[in-house]
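Listed below are the structures to be examined.
Bear in mind these aren't lab numbers, they're just calculated from the coordinates by the rules spelled out. Predicted, not measured: the structure shown is a model, and the values here were computed from it. Cβ atoms are built from the backbone, for glycine too; each structure is taken alone.
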Structure 1
Amino acid sequence: MIRVLVCDDQALIRTGFATIIDAQPDLEVVGECADGRAAVDLAGQLSPDVVVMDVRMPVLDGIEATRLLAGTGVAHPAKVLVVTTFNLDEYVYEALRAGASGFLLKDAPPAQLLHGIRTVASGAALLAPEVTRQLVGRYAERIRPAGGAPDDVPLTARELEVLRLIAEGLSNGEIAAALVISHETVKTYVSRILTKLDLRDRVQAVVYAFRHGLVA
């Protein structure tokens, strides 16, 4: 059973999400709240598998709440699916940078919401790598620290090569073909990269690559 916390300041939307989610045999809404601060507090109490998070809310917005739940340095990061009415690159970028594992628009059909929750719960990222690359690439200069160098990254030469290809939006199969190695070997490299860099998924790997200047 996937346990879900729903956070949205509009009661009608919150109730609608909860109804859709609770109707599924493998999903359960364990809590609801109307602002980011309550989401952080409830997540600490309930330990949900996925937090469905709105962006614009009172007290604490969804981006900052996501950063507190899933950002860098969080001891036990939550998996956050950001759902918003605002289809702006800035929001997507900020949500990903804050630690979100996925991003959906509120006008997406119910099936997409359910798929998104299951995808994020499984540890996968909801956004396609090529979409992530476009978004993060657009804001790369803003997040790249001055003086940052690839030498600071604790990966082997081959792992760096794989990370760069991930950041360029290549799938495991495409990476295998590019490097002339097996699909299973690529999966092993990806797993090592995520473990060494303490990242949850490929979306975070793309953000990491741009932040450290590994791709242009």
Structure 2
Amino acid sequence: MSLEETHEELERTWTPKTRVGRLVAEGKVKTLDEILKRGIPIQEPEIVDMLVPGLKEEIIEVRRVQRQTDAGELTQLRIVAAVGDGMNYVGVGKGKGREFRIALADAIRNAKLNIVKVRKGCGSWECGCGRPHSIPATVTGSSGSVRVRLMPAPRKLGIVGNETAKVILSLGGLQDVRVFSKGQTKNRMNYAFAVHDALWKLLLMTLPYDWRT
């Protein structure tokens, strides 16, 4: 099924439950930026499907977890997934379920609800090309015991980091970034959310060129 057919199918089957969803369905909100810039929480994944069709999905981690209930131990799958368009947007989410498909669907849904726009630039003193291939400044993010620092890198260096960082940053359209981390970095869930947190904090930063605009 093509992207156009998928979009039309979604328009026919989706019944929005929030005001933002109704505005998107009616065509009054046409870009995801209009929602994110106002800090409006996205409560329906269909909003993202409508405004950013063709998102790529990647599984970060699959783990079997247990919790104690009155009936005994309940075993579930916990999946951490990332979604992105490979250009401007990326999100990370986790989901649980007794079956793989249920846990994966939950993780992807939550990743769409957590989607952020990636702020790009060329903040590396080694480069200075002015092209949006990296990030404009150094930023840190955290989740649990994991601390991640993202630093601008010169063109053609690539993403210098572990596989989790490469997946998330590539989904957001970044090409050259240095990633430094500390803490329990083998915890892929916290690592993924720390990278996502850094990208979100990058949007909140006021940089010198913002003063001129």
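Suppose you compute percent of Cα pairs over 29 Å apart for every structure in 1, 2: which one lands on 27? The value was obtained from structure 1.
Suppose percent of Cα pairs over 11 Å apart, for residues 25-72 alone works out to 64; of 1, 2, which structure was it derived from? It was calculated from structure 1.
Ranked by mean count of other Cβ atoms within 10 Å over residues 33-40, structures 1, 2 are topped by 1, which has the highest value. Match the computed value -9500 of helix-only ellipticity at 222 nm (-39500 (n - 2.57) for each DSSP H run of 4 or more, over all residues; to 500) to one of the structures 1, 2, and report its label. It must be structure 2, since only it matches. Here FRET efficiency 1/(1 + (r/R0)^6) of positions 41 and 201 (r between Cβ atoms, R0 = 30 Å, to 0.05) has been calculated and equals 0.95, so which of 1, 2 was it run on? Working through the options, I get structure 2.
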